[in-house]
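Each in structure tokens, the structures are laid out below.
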Structure P
Amino acid sequence: MVIDPRTIITVDVEEWFHGHNYLDLVPADKWDGLESRVRQGMELCLDLLDRHQVQATFFVLGWTAERHPEVVRDILAAGHEVACHSYSHPVVFEMSEDDFREDCLRARDALGKAGAAGVVGYRAPSFSITPVVHHYLKILQECGFTFDCSIFPVRHPRYGQPNSPREPFLLGKEANSLVVVPMPTWRVLGQNIPYSGGGYLRILPWQAFKILRVLAARQGIPCIVYLHPWELDSFKPRVGQSKATSLRSQGGQSSMPLKLDRILKQGDFETLGQYVGRLRKAGTLPIRAV
């Protein structure tokens, strides 16, 4: 399967304290008392996208949509795609099937009340649909989602799954089967190399990102960039984190606005939903059981 790889910008719309690196420092029962920065980061992000006339896919947290429905409305007003990033930013592989289903439905309801009815895309927090819960992808389909972008086939202490598929696939033969789009990697010497977002993009030198993007594209893998509003913000929280946590969460943060601006100056762009539509139309997606 070879589909012309284009660049896809995706944004996980959440607060700085939703990151799992902060989970032990700022548990969920303290979130409402912490400084919100999502609007500041989103303003910077939407301005950059508007300046370059690029449409993106925004995976919005239900928790955030409830408290800042104006952010969802701004995304839609600018012509972007709204998708789901769960309700409460859980670690999916720690959830029961019933809890996962409830979180998905609650998130879709929150997004609908904020103005984004019938969202069809999903991305798990921290890409935490790992092999032990790959069967939860069927729950996404049951909940009305038609595509997922939660699998990251790399080595990582939290979401690592290096033996998972690198290319998109269908969950079944039915017309409404879920399309699963893994995050991009470059395959070399039996290893999958990540590069396209989060800490990888923040810390990698610009030239390294450019080279890896080209090498992955030659393997038929689209460049799916992912970032968070707080990565464009100058705000740096001080909540007693270790130096290692600070590096993982904030390392290279000041470089992100420039890197995103450079990315937006190059190549053809489409939303994740548009890419999935092209994959379905081509009719060449493999079917995989989970």
Structure Q
Amino acid sequence: MKQLFMSIKNFLADRFSLHEDSAHDTEIIDSISRNVEFKGSNLWSLIFAIFIASIGLNVNSTAVIIGAMLISPLMGPIMGVGLGMGINDIELIRRALKNLLIAVIISVSVSAFYFMVTPLHEAQSELLARTTPSIWDVLIAIFGGLAGIMSGTRKEKGNAIPGVAIATALMPPLCTAGFGIATGNWYYFLGAFYLFFINSVFICISSYLIVRYMKLPKKAFEDKKREQRVMRYILSVIIITALPSIYLTYKIVDKSIFESNANSFVKNEFHFKNTIAQIALLG
């Protein structure tokens, strides 16, 4: 029995191992660290993606929005923060956060400018979908982040990172926040920015978890109390970020149940024979 258990354990460990086709530790760290900066072509790619996403939201085109998400380089600094947390690299965390802040300011500013000058000011369904985040967005960000960082640690990068950029939708919420500023609708701004914050935080956490699982070399903290304090900060950010989404999910589910019950009541209680025929005769 013990031998069977060990055989199953070894089989599963071999199947689910993340070390077999992973790149070298230094290569992983260098690759993710390089993508943190927003300069030159990276910055221009961001600006072009903002305009494309804003136009897609403005004309309600899903295909255009997906294209913008594929172009956007926003994943770089977010994964950089997660890597920095995982290897205790405070300098990398600061650099990644600085570049992420620059990207956010540029994204919101450029999208706000676009929505100020466009003749179309109606909030379409694609835009409205980015104003009510829920716990499902948290789950998407977690699993998307796990897929993204795993792809980033492979020798062959694959196509997971573009897929994560689409699934977690980093660019459209920022453009929706710009729409909120341009139209003076702070509900749209706060809802969209919160969605972006959810995605960013939980992609960071997912990156941190995979980095620690793969045991990438950590920079030693001289002060152990400081390391414990940093971990408490991380846990606090996770809780503070997730709690509002749980409440919003409750409201969404409650509304869905009410609408379902109301529709069922109308269908069952307001069903009269020959109603159509009588209306036709009256007409």
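Laboratory data are not the source of any read-out in this text; all were calculated from the coordinates shown. Keep in mind the model is a prediction, meaning the values are calculated, not measured. Cβ atoms are built from the backbone, for glycine too; each structure is taken alone.
Annotations for the structure displayed:
- Parent structure of the calculated result -26000, given that helix-only ellipticity at 222 nm (-39500 (n - 2.57) for each DSSP H run of 4 or more, over all residues; to 500) is the read-out and P, Q the choices: Q
- If distance in nm of label points 7 Å out along Cα→Cβ at positions 26 and 74 is computed and equals 3.5, the structure in P, Q: Q
- If log10 I(q)/I(0) by the Debye sum over Cα atoms at q = 0.07, 0.12 Å⁻¹ is computed and equals -0.23, -0.72, the structure in P, Q: P
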